Structure formats: structure tokens, C-alpha cells
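Given below, in the form of C-alpha cells, are the structures.
Read the figures in this text as sums done on the coordinates, not as results from a lab. Computed from a predicted model, the values in this text were never measured in an experiment. Cβ atoms are built from the backbone, for glycine too; each structure is taken alone.
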Structure 1
Amino acid sequence: MEIQELKNIMRESGIVGAGGAGFPSYGKLDKRMETIVLNCAECEPLLRVHRQLLRKYAYEILEALDIIAEAVEAKKVIIAVKGVYRKTIEAVERAFTEKKRLCPMEIGALPEIYPAGDEVITIYEVTGKVVPPGKLPIDIGIGVFNVET
């Protein structure tokens with residue numbers, strides 16, 4: 001799928017990021033995106049939304065990531081998830097093997113810390129790259145999406 005076609009689908013669907021500002025997810029799609037990070041860290045200790053969605057819909061979520069990766073020509077997808085979420089990781093690993101992926105995908109285990117899920121910290125934890133102050137992840141070739149967006 002071409003990037004503009006995917007942007008149109010996402011725009012028409014009204015998909016926005018989970019950061020609270022209502023930033024449209026299609027606005028993140030950019031050919032500079034070499035790595036896609038799926039942020040599955042829960043921001044609060046008692047939340048379970050990301051891990052439950054990913055565990056239940058691992059196959060569908062990886063399919064969506066394949067579509068995004070193909071459109072932006074990404075080289076890698078990292079599923080950033082806390083290492084203690086074993087059942088979720090097992091579901092993702094099963095989905096990895098069910099179908100050959102268009103883009104290499106891997107799990108990036110996050111530590112069990114609070115607060116978690118901050119985009120910049122998550123990027124550092126799974127890639128070792130630092131987003132400079134005043135810059136966006138795309139400025140260092142990374143796109144971050146949340147499980148539900």
C-alpha cells in the first residue's frame with residue numbers, strides 16, 4: 001500500500017494518538033521512518049489495556065504494522081512491551097511465526113518501572129537512541145504508535 005493511500009484511510013477513520021493532544025496518527029507517517037516502535041507499556045501500574053489488546057489481537061496488530069512498515073519503507077519494527085507481560089509476549093511470538101512478515105519484527109523488552117510508556121524513554125529503552133530536546137522521534141528515524149492507535 002502506498003503511503004498516501006494509508007494516510008487517507010487513517011484520516012477518514014479518525015485515528016488519533018493516545019497522547020492526549022488528539023494528534024492524528026496519519027500525521028506520523030513519513031518516509032524517514034526507518035524503525036517503527038509499538039509502545040505497549042502501560043503508563044499506570046493498574047492499567048492492562050495495551051497488554052490485553054496485544055495479547056488478544058496480536059495477529060491483527062502485526063498485520064497493521066506490516067502495512068505501515070511497507071508504506072513508509074521501514075527497516076524494522078520493535079514491539080516495546082514490559083518483560084513481565086509473559087502471556088502477551090507469547091501471543092506476539094506466536095503471531096510472528098504464523099505468517100512471514102514483510103518487515104523484520106522483534107520484541108523490545110521494557111523494564112518494570114513507573115512511570116512507563118513515555119515515548120522518548122521507550123525509544124531509548126528499545127533502541128538506545130536519544131531524541132534530542134525540542135525534536136520529534138521522526139527526526140531520528142523512528143515512528144511510535146500505541147497499540148490502540
Structure 2
Amino acid sequence: MVRVNLIDSLYLTDQHLIAEYNEILMLISYLRRYPLRHYDVTRIPKRFTLGKGHMIFFKDKVLYLKRRHDSIREEMGKRGYVSRRVLSIDGFPSIMLNDWLPDEQDVMVIKSRLVDKVRTKPWLYTYYGYRLGVDELVSLIKFATWH
């Protein structure tokens with residue numbers, strides 16, 4: 001499963017931030033290997049999804065992935081992490097180069113998953129290098145913006 005967390009990267013834990021940085025690169029590699037064909041357009045889920053179809057959902061949203069990755073790289077720099085790989089969208093067919101804006105329903109799916117993750121292993125997560133309590137982590141995610 002490849003994570004694209006949708007919420008503003010400012011609100012991600014350090015671990016979610018780094019994981020998403022790497023996983024968007026993996027998703028872009030997948031999309032290069034299996035590009036969208038005109039006859040595949042109907043296979044793209046209409047709504048953001050986790051599980052089956054989650055990678056196909058982004059087949060026509062490469063510009064969104066580029067913007068998202070740039071935002072994550074910027075936030076990583078603010079936290080002292082080095083991000084060496086810059087995502088390139090050169091060579092993608094125009095049918096794949098669309099932007100996207102998640103809506104509240106999409107974001108609620110992600111927030112719920114992130115809250116479940118931090119509640120399961122709160123000791124694993126840090127924010128700007130600091131350990132936070134489970135309630136602080138949950139609040140961080142619940143109040144996250146996405147625009």
C-alpha cells in the first residue's frame with residue numbers, strides 16, 4: 001500500500017512525513033511503468049480510496065502528486081531532514097498530468113487511518129523530533145487542514 005496522506009504536511013508526524021516522501025516516489029515509479037491509457041480511464045475510481053484501487057486513483061493525478069511531494073520535501077527541510085530526490089513529471093502523457101483537490105470526505109478517511117495508527121503505537125511517533133502524548137498526536141491530526 002502506498003500512502004498519500006492528503007492533509008497539510010505540517011500536521012504529519014515525522015514518521016508519516018518521511019514514509020509519504022518515499023512512497024510517492026514509489027507510486028510515481030509504478031505510474032511510469034504502468035501509464036494510463038485512454039481505454040483505462042474508466043477504471044479510475046471516482047472517489048479517493050484506501051485498499052483496492054488506491055494506486056489506480058492517482059493515475060490521472062500526477063500533477064497533484066508532484067505538488068504534494070514538493071510540499072513534503074519543504075516540510076522535511078523545516079524539520080532538519082534531507083530530501084535528495086526531486087520528483088520529475090517529465091515524460092508523462094498529458095492525460096495523466098491533472099491536479100486534484102481532496103474534499104472533506106477524502107480527508108476524513110485519511111485522518112481516521114492516521115488516528116488509528118498513532119493510537120496503536122503512540123511511542124513510535126515524533127513531531128519535529130519531539131515525543132508527544134497520544135492525545136496530542138490525535139489532536140494534531142484531527143485539526144489538520146488540507147488546502
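Brief remarks on what is shown
- When FRET efficiency 1/(1 + (r/R0)^6) of positions 65 and 129 (r between Cβ atoms, R0 = 25 Å, to 0.05) is computed across structures 1, 2, the figure 0.40 traces back to 2.
- If Cα Rg over 2.2 N^0.38 Å is computed and equals 1.06, the structure in 1, 2: 2
- When FRET efficiency 1/(1 + (r/R0)^6) of positions 41 and 73 (r between Cβ atoms, R0 = 25 Å, to 0.05) is worked out for each of 1, 2, structure 1 gives the greatest result.
- At a computed 3.0 (distance in nm of label points 7 Å out along Cα→Cβ at positions 105 and 137), which of 1, 2: 2
- Among 1, 2, structure where helix-only ellipticity at 222 nm (-39500 (n - 2.57) for each DSSP H run of 4 or more, over all residues; to 500) as derived comes to -11500: 1
- Read-out distance in nm of label points 7 Å out along Cα→Cβ at positions 57 and 81, computed value 2.1, structure in 1, 2: 2
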